[in-house]
Structure P
Amino acid sequence: MTEPDGRPLSGVVVAVQGLGLSVATDATGRYVLSRVPAGQQLLQFRRIGFAAREVTVIVTAGTPATADAVLDPQPIDLGTVVVEGVSRAPERMIDAPAAVDVVRPATAEPLSITGQVPLALARVPGLDVTQSGMNDFNVNARGFNTMLSRKMLVLQDGRDLATALVIRQTWGALAAPLEDLGRIEVIRGPGSALYGANAYNGVINITTPPARDVVGTKLTLGGGELGTARADLRHAGVSLNGRLGVRVNLGYTRSDDWTRSRTAKDGSDWKEEYAPTAATPPTSPGPERVALNGQTTDAATGRALGTPDPLVTVYGSARVDYYAANRSIVTLEAGAAQEEHPVFTIGSGRNQARRLVRPWARLAWDAGGSGVSAWYSGFSLPEMVRLASGEPVYTSEAAFHLEGRTRQSFAREAGRLVVGASVQDNEVNSKGTILGLAYDDRSDQYYGAFAQLEYRVGLVRVIGAVRWDDANLYAPQLSPKAAFVFTPTKNHALRVSVNRAFLTPSLPTLFAASAAGTGVQNLSAIEAQLRADPSVGPALAAVPNGTLFTNSAAVPESSLGNPVLAPQTVTSYEAGYKGQIGWRAFITLDAYAARIENFTTSMLPGVNPMYPRWTAPPEVPAPDRATVESAVRNALAPRGSAVQNGLTRLPDATTAVVLSFANVGTVDEWGVEFGSSISLSRALTVSANYTWYNSAIRHNVADNVLSPNTPHNKGAISLAYAGRQGIDVGVDARIVSRYHWTTGVWDGDIPASQIVNLNAGYRINPHLRVYANATNLFDQQCFQVYGGSVIGRRVLAGATSTF
């Protein structure tokens, strides 16, 4: 398999028409197709960026047959791209009844050396990809992002990548590098009708290639700024006359982080960290008690001394595919990753782990339209500490999942039915460090069943779907979906749809019982200030000194769950257009209006009705109580909203600062998402996207400040060149407008940013490619999450050899 100039062409998918047999060419352009029946067969050759070819070959039993082809470079025709995640069945992306994008290898491969998978998603319209540290990312669509974003369901070959406890992805602990993850589909909008809980704002569907699509050995070495070093090794082969495929990979990455310690007693280190990015110094939530791993603190000033330990990740996986005589496939795979010294920014503060371990395994049987899969996903966090309080955190988790599905066509392919069911068991034990002891060491069960029916009438395709979900943590949920897709011509489609999805409360939102912030607030100075106030002091005369806040010198600051939380639901009304205009341009335009009910806040002060606003001690005369309570709130303002709004009395009447969660009512959202890809020539492509977002909180609780944590405007533009001389160059700019961020103890503005990234590569020969990548090329100091690290430039280079 070659290009017109004779250069071998790898990654070409060679398929036998009508038989379901396919394979990909290796680095030398060669391929082997086994078990092809004797007789005349039509071979189809396809690779993104090249014109498809078909070759007829005569196969004689017992005699090898050879079929060569030359593929001509051609601008990408996105109208022919097939996706499977939207309907859990293959369909052209242009016909899919949802807003969907595909992250192509040309986008993902240059970023792989960074080890940061979410960066490959940053160009997708409507997505918020916010970074708190080197590997600490939050990926969300369509508003109300959080420190622990869990509104996008992320699947790899059907396996949920989220942890069981907080339901979020550990992006730094995947078991394969970005270029080996294969195909990434990003579906925006509610997806619970087919995927159930937490496919709330969409689904990120990753499909990894089987062994026979990546036959050979690949070695990647690289490194660069921030002490980065990376090594990846992958080998894949086939045997037993093509019936058995095996793929294994091992990897190692090491890098320093942008994360800094914030232990200075006067809070000056955080102000210095944020000084290059913010005109106004941030209001510190208080100094952290613990320095980063590898550092110590100065006893007098609290400042961190020494150099933090680097982030280190070791990972690997193995996969076996068996191709049965009846064309079904049995897959067995397993892997694990260990990450050392990651820092996670959450609503109650920052946590750092000595190490975390993520083992997993999957067994699947697939027979085209039907299949059964079972998977296990573990998570062990044996050594983590809350940097603000110094308290330890522990969790051990295991999730077990079983799912079956089938699909059938009828009415001469005009209709299609997809049905399936699943059951899952999650086991969690935090030893009382995250969940209250009464709710810890638990096992939770989840059940679901779904069906989607579609039928084409002329130029209109009608789709209806529904899913039923139940669990011991929430009441049964019904998630319907309806859509109409009008295809006036082959390469243009219009759709309208309505979808409902739900977001389950995570275990910490229900049952948390842990320290927040520094774990304790000393309000003695506030009490002294109030006693000296001539208008307030007399009212406190009967209150024993030091007890205005029960124990004013040590007021507990806690994160507490809300066990009566209901699932948050969203109903979204959408309209969209996808179109391929000639061979040069592909355009998508999507608009939506959504209504969120039972809106669940992130961890915030003053929202949970179980912990109402603080009241004055009984010794304060009744006529003066309102005056004292108002004066206390005003005096606490310099301490920040977490203390000012979170001051409460617990059921035993003692004073505490509580951060918690609540269903606060109704929120409306609106948005427009535009994406385009235009081929200026056969080698040069420009892509651009723009997203506008707005929201309105219809119901809220008094004095509670909520924020969608999402900019009103954001967009990106990129230029990519892929020459036939083995040279590829890409540059992109991502522009985000200023917006406000409020989550837990973090409350402040995110400055506007304009980030430029650059990548370049050169294929020296069919077996060796060298490349370089620069993220944040101009080193614009910026933070994307208030409370997160200030992110700078990172320049890396590497080489990949295949043999």
Structure Q
Amino acid sequence: MLLVLYVMLAGLYSLVTPVMEASDELWHYPMVKYIADHWSLPVQDPEKVGPWRQEGSQPPLYYWISALLTAWIDTSDVDQVRWLNPHVDNGMITEDGNTNLIIHSPGEGFVPRWPATGLYLGWTPMLPWRGTVLAIHLVRLLSVCMGAGTVYLTYLLALELWPERQGLALAAAAITAFNPMFCFISGAVNNDNLAMLLCALGIWLLVRLVRRYGGAQPVSRMRWWMDIAALGVTLGLGALTKSSAMGLLPLVVLVVGYVAWKRRSLWYLITGGLATAGLVVALSGWWFVRNMLLYAGDWTGIERFIVILGYRVPPATLRQLWGERHGFMMAYWGLFGAVNLPLPQWVYTVLNLSLGVALAGLCLGVVRWVTRRQAAGMRAASVCLSPFWVSLGLTLLWPLVVTALWAVWATRTWSSQGRLVFSAISAWSLWTALGISLLLPRRWSNWPLGALSLFMFAVAAWSPWAVIAPAYRPPILPLGVEPTPAHVLRADVGGQVRLLGYDVQGVSASGELLARPGGSVRLKLYWEAQTYMERNWSIFCHVLDRDLGLVIAVRDRYPGQGLLATSLMQPGLRWTDEYVIRLPDTAYAPAEAVLETGLYDLSSGERLPIVVQDGQGVQVVDRGLRFHAVHIEPRPGTLPNSTYLSFEDRMALVGWDVDRRLVAPGQALHLTLYWKCLAPMDRAYTVSAQVLSSSGVRVAQWDSWPGETDTADWAPGQQTVDQRVLEVAADAPLGGYDLILLVYDGQTLRRMRIINAQGRVLPSDLHVLGQVRVSP
């Protein structure tokens, strides 16, 4: 029954999630297609990256199996299906959509269509699928079957340790099966599915070896050969599926050595070691030799993978990884789409609390065990070396190895995703179930486990309909329903579309739209297509500084929350667009701004002309419609432009000001920075303030100690006023510039990492304070 429920859930995720919207499926499937078309592997070239991008460096077994399954399908329509959304917020959780990786068309085989537009409104599957869509769904079904194997092996792993506790085994399997993220990944084209299956099989085989051969009972050598062969084949196939599976190899050494020690025979060590290593090399050795020959000694292909994916510069520290723990756990329990569709926060709280309860139960279990051992006068070392405890230790060591491998990986790339430790999900689930069961007497332990399983099942069954499906439903207005904007407009945009009106939120009693640095401006625009369009226009929506004419905040995307393309529209189609435009934390205040919108071609930058037919208080400047005033008011605080930017928890910028934001070539800006010492410092740090254009042209710079003293002389809590003069070059090109701030070690020139008020280490070690304009 548990396996049936799991297959139904994972199958539901595979149906509801639009094609290529699951994590990395956009790149995994092109690998399947390439192999099915050529029956060879692509050579990774960072200068000529294929549609599979970094996934072309992955071991190929999963892709081979998927290619065999789908090679008979004509997938020549892949470029039409794989229509990339150029504005997608990949990996970013937003309040206003734009989460779709690709633009979906009716050719995907979804209904219903809206009669007047030919566009679909939902994601109800319609069979038969064809071409690329059919191939993707077949591979997804294969992945679901692999996930079912992982669930079953979780059950077997628990029974191998506690044959009499079927309730605990079922609970461990349920925690795996009903993990929403596991269901989501299992319903996707992703090599993690085969890696999870083979790793679960590998750890179960290792535990069985210890249990079967770690005792004194006689065993058949033929059975030993069969078990070792099964282990070697599993590890060889695992190495040919994903590099993380090779983390099982050190555990094999420990297990074979343990069996040889318990049996008092080197024969087990030699035969076990040679047979396992021989099978791993025979099955996967060619892959590593190929990589060495192609990629100058990079035998795993990992370096080529990272070059294409992108290095994390500078590499993350352990503190930084710890600061990303919340996102890590979100992606362990359920962060769908392109890692940008979260569950409600309370769901994460409940699930994380269940881990806390499990940890408390495990600690209590350790205390009880130690107490009983001491009361019985037994030596802990001799007990720990028994087959049961060694087996249990393996199930703990394996997730620790996987976590260590992930940490090394995450320091070099932007990959703080909890699903990346799913290679050990059978062990994680086992320990979660065990910890919860230890809190109560055994006769009652199934009740909390059952409650957790039921809760996880409910969340997993609810998520496809409540979280995933709505994110890909275009906001099209039904025929016959007239839009009712609070502010009515009739603005013709190039004869292509018409802006019908808008709504804004956060308006004061006087009718003024208020915002603060770090806050958001929220609005809704109402649109209507006027004609058939050959080009795909993007909509820009800006918060524009009224005095400088510079963009303070921007939100660009395709129409309909990023889900619609203008070339698919028919005349008369009406839709809405909701925008949440976040202002930078260091946006200058007080300031007067205005909202601006329009349509443009992303490839050329061309804007469509706008003619206002009806509307008060609006104007058109540079083919942009400016339509509502915004007052940016300062944050509460005694300092101007109060903010908080910590530099490695040593010193923090707590405010800033500038005497002018409009400057002529040859004139000077007077910048004032307010610093606070957070901890004793043993060296002098230098602050660099620069005026820099978007193209990298620097027209002013001042590097010096902050204030008039060496930072090594600062005391914790001390505040310093840092005044500096930035003289703009006499030949500075006219236009907009950014005020840039960075801090570095005066001796080593190493830049300090920046930490925001939420404790998150920012990806860049330089920060934009605000904008200035150079004009005559």
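Upon calculation of helix-only ellipticity at 222 nm (-39500 (n - 2.57) for each DSSP H run of 4 or more, over all residues; to 500) from the atomic coordinates, which of the structures P, Q produces -1500? Clearly, the read-out refers to P. Starting from the value 25.1, 83: which structure in P, Q was Rg and Dmax of the Cα atoms in Å, for residues 624-735 alone calculated from? Going through each structure in turn, the value belongs to P.
Of the structures labelled P, Q, one was used to calculate mean count of other Cβ atoms within 10 Å over residues 168-175, giving 26.0. Name it. Comparing all candidates, it corresponds to Q.
Every number in this text was worked out from the coordinates using simple rules, so none of it is lab data. Given the structure is predicted, the values throughout are model-derived calculations rather than measurements. Cβ atoms are built from the backbone, for glycine too; each structure is taken alone.
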